[in-house]
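Presented below are the structures under discussion, each in the form of structure tokens.
Read the figures in this text as sums done on the coordinates, not as results from a lab. Quantities reported herein were computed from a predicted structural model and do not represent experimental measurements. Cβ atoms are built from the backbone, for glycine too; each structure is taken alone.
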Structure I
Amino acid sequence: MDLKKIFIKSACPTKIGGQAILEGIMMKGADRTAIVIRKPNGDMHIKITPLPAMSKWKKIPVIRGVFIFIDALVTGTKTILYSAEVLENSSGGEAYEPDKLTLWLEKKFGEKAALSVMLYFSVAIAIIFTIGVFIIMPTWGVNVFSLLIKNEVALNLFEGALRILMFVGYVALISRMKDIRTVFQFHGAEHNCIHCYENGLPLTPENCSRFETLHPRCGTSFLMFVMVISLLLFSLLGWPNLLWRIASRLLLIPLIAGLSYELLRLAGKGDSAFIKILSLPGLWLQKLTTLRPDEKQLEVAIAAVKAVLETEGPREFIGLTDMEGNLYPETEAALSGKKMTDTEKVPEGLRDQAL
């Protein structure tokens, strides 16, 4: 790992960031988000959404990390579900048939409210799984060693090390899945493109591919900060009974998330020796969560970045895009899975029209 290629002195850090999704990327800019998805026929579907005004809570250090973390969970889940829906509707297969639970929710609450219920239910399940596997299970598993090890700090450090090993093992395991490897390639494309933009080069696949897939300001690094801070913080709490240990870890999650976010911000602002050392665990983990993208994946990342950098185009739009940021209507032909012809595309007529 060449840190000089990751912490580039001439780079100008920005707040642009994103998330890899199914066959695409969600990018967030100053006033809008852009979701760009490569459809099976090769077209790039785009959804541009304006960002709501930032609340005062997201401006207070440490506290803002908690709100941003929760928002990222909800937005990330919603975006992944949206990408799955776009790909399903573009596959040319059988129409989606909602299950009985979905039909009941739609009848009970309405279609829009039903989607919200299912979204927050999905987030809740993800949180419960994370808490159960990466918080409760390690502290419960290490409990047996308390019969052999009497040093409370050592027990807490052992628990933290086990938690990190379990998390890294989980990431390594899912990285062997074909679909996840594709997501990790898009993750790499996102970082390539942000590096390229922060270094002032034209956004082309050739320029983007010159940069590393690792970036100090990455959600993967945030998760590693969470693991490391929890290891250090929990080691100061002694070794009470199992119930109190679980309760203390759950109660400290907001503080750990807030501190981790502040460290992530710090890591993205400089290239000092301290920041590089601070960033190393997260960068090592990114070696698992990012892979070298191909040219088509880089085109998706470029389109997403250009969409959020746009200042004159629509802040709300659903349709098609190209790598240059031109917006097109999504015709019936495109919706049915057929690739659009040049005569169906209207490069200029839709740039100032929101759908």
Structure II
Amino acid sequence: MKETGKNRNRHIAVIGPVYPFKGGISHYTGLLARSLKKRARVRTISYKMQYPKFLFKKEQRDYSNDSFKVPEAEFLINTANPFNIIRSAISINKSRPDLVIIQWWHPYFAPCYRILCAFLKSPVLFVCHNVFPHERFPLDRFLTKLVLSKGDYFILHSEKETAELKSILPDPKYRVNMHPTYEFFKMREMKERTDKEKRLLFFGLVRPYKGLKVLLKALKELPDIFLTVAGDFGGTEGDYEELLKDSSLKGRVDIHNGYIPDKDVQGYFENCDAVVLPYIDATQSGIAQVAFGFGKPVIATDAGGLPEVVTDSVTGVLVKADDTESLRDGILKFYELKESGTDFKGNIEKDSERFTWEHLVNTIFELTGAK
């Protein structure tokens, strides 16, 4: 779609974490703001304080890769200070945006966003990374509805999220747009692997719903395959000790426990054949889009929206969720396809249009009635 003067005069405020805050939502917000700037005037508003230290004791910022930096970002919002939130809303109103885009992924932000939306005078679009949190808790449904009921528009990344949104809102105005690909982790040309070792990668936060135990059990039956686990266990390392002590896994599983700085991400993806998402439950996954950004195929379960992202035997392999045997067979299938000449990287490139940031921006403009 060609840029028009009317588009360029459109003013959009984007609210969410951006560099130097850690994590996929931060990367997403920054890249979305950049892409919107090609079509509109954009004001990017982030947090002065995202999480209180008593809730999130680890370092919340990562300065290692400023390729995600949004130079004009304003760090205004203290998510735990109602007076600050009201002042932030007043500041946003003064710039008279045509649309306010807010990132939604966890009910922790419900009080903050409820107050913010009560004072905002512009239409609000929520980008729902998760409608409900993966790890449910009492009142999460109530808190989610409390906030999302104030939204005028919604961008969702899977049909599962659509069903969840419709379970709390009767007739939402929404579009489903696949999670865009992350390519800014690539800091240099990818090196071709010269070793003959078969190696898979499990990347990102280690949580029960992500199915690492299922993957380790499957790996026990695949004696010639190695695995790298790179991500923060969040103090749950002990839950995996018994499995890792199994003699059949000895010397085949490399554990890198902790947050992986942006500057180190490429090395992990460069050194694997495929990324495994053995999720037991899922809506969508930013990790799949990091993998595709590096041209790496994904072995994923059929949980949530993952089958909408991974095309079986084309850009990866799909298996049954929470099924050790199916995952084992899926890994074997992947290597059979690879060895028979399946061009996973080429297929990923051919399928890339629906995962572009431009595609997402077009969807936002179409949903909100911008021409």
- For Rg/Rh (Cα atoms, Kirkwood Rh), for residues 37-188 alone, which of the structures I, II scores highest? I
- Item | Read-out semi-axes √(5λ) of the Cα gyration tensor in Å, computed value 38, 26, 18, structure in I, II | I
- Out of I, II, which structure matches -17500 when helix-only ellipticity at 222 nm (-39500 (n - 2.57) for each DSSP H run of 4 or more, over all residues; to 500) is calculated? I
- Item | For distance in nm of label points 7 Å out along Cα→Cβ at positions 13 and 261 computed as 1.6, the structure of I, II it came from | I
- Note on the structure: Computing relative contact order in percent (Cα under 8 Å, 6 or more apart) for each of I, II, the value 28 comes from structure I
